[in-house]
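Please treat every number below as a calculation from the coordinates, not as lab data. Since this is a predicted model, take the numbers as computed values, not measurements. Cβ atoms are built from the backbone, for glycine too; each structure is taken alone.
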Structure I
Amino acid sequence: MNNRVWIYLSEKEFTDEQIKEISAEGEHFLSGWNAHGQPLSGSMQIYKKHFIIIKADEAQFAASGCSIDKLVQFIKHIEQKFQLSLFNRLLVAVQKDGRIEIMHSSKVPEYL
């Protein structure tokens, strides 16, 4: 299996309407995603109303720098459109009692 996965975490929980819109925009983006003119086979999932997961199947063609840049631009578009923060790498998600809690990474030792 030759997959590459990108996971973007939102501190705010996505609304049902946002999930519909983000999913539709993701399908549109993925339908035209390519690497050096070769179509990339990709999929997108919204998980637990906090995560956008993008997967590229690299069995045929590997994601290139340009295709990854296009993905980053797509995610930045989603951020701006829905007023989200999806690039904060200091946030950590923890599942507690079936719920997702988002916290700053410095708070993890207190949580444990």
Structure II
Amino acid sequence: MPLKLIFRATFFFWAAVAVCASAYFLVTAPAIYWVGPLVAGLAPLVNMVFPYDTKESANKKVRLPKVSLLVLLSVALVLLTIPERGPALWLVLGCLGGFLLDTYWAESLEG
């Protein structure tokens, strides 16, 4: 139980950092690839506050299908549009890794 709380707190902290950083860079140095970390961080945060995605899916192995779709599309957007490695890539990959750990691995620890 405490391990799940640690993962959840770390992931949502990273998502909030990604949203703030990408919003700042989107205003100061506008580029399309900053939308990726913004959406990847906002999708789980908004789902936490206003649940728009139930955990029900046609495939029982997929959890949070709408949030997963938004996070993966955000990663694809960054990978397709970023000219070189930089903060946008690391922010969106951190959101993806945190989302996968929090949604799949940490929930399997509940037993």
Structure III
Amino acid sequence: VSGEIEYVGGIGPGSVSATLGGFPVRGVWFSTNRTGYWLMARPQFRSLQDLQSRKIGLSGLGGTNHVALMMALEKVSANPRDFTFVAIPAPQLLQSLESGFVDAVL
């Protein structure tokens, strides 16, 4: 609107509303055959297996980061039921890891 933002990651309700409101926006799509997520864990955890029975923070259960983690667990033959997933708002994920509320975040 003000001309100050040249890029925003993700297409969501805000960008759809802007387009419908007549603002000049462009969408760019890209695709990959790999996931772009990083699992960050407290230093004592060195593998996915180390996180069994531990809390892993995700920005949303059932979202793409959750699905990516399920795929990673499947790849190493781990059972998702052996892990505890906790939904945490994305802006609070790192703080939750640093405070010890969760043992890892994605």
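Key figures
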quantity	calculated
Which entry (I, II, III) yields the derived value -22500 for helix-only ellipticity at 222 nm (-39500 (n - 2.57) for each DSSP H run of 4 or more, over all residues; to 500)	II
At a computed 33 (relative contact order in percent (Cα under 8 Å, 6 or more apart)), which of I, II, III	III
Structure (I, II, III) behind the derived value 18.9 of mean count of other Cβ atoms within 10 Å over residues 18-25	II
For 7.2 (mean projected area of the Cα convex hull in nm², calculated) the corresponding structure among I, II, III	II
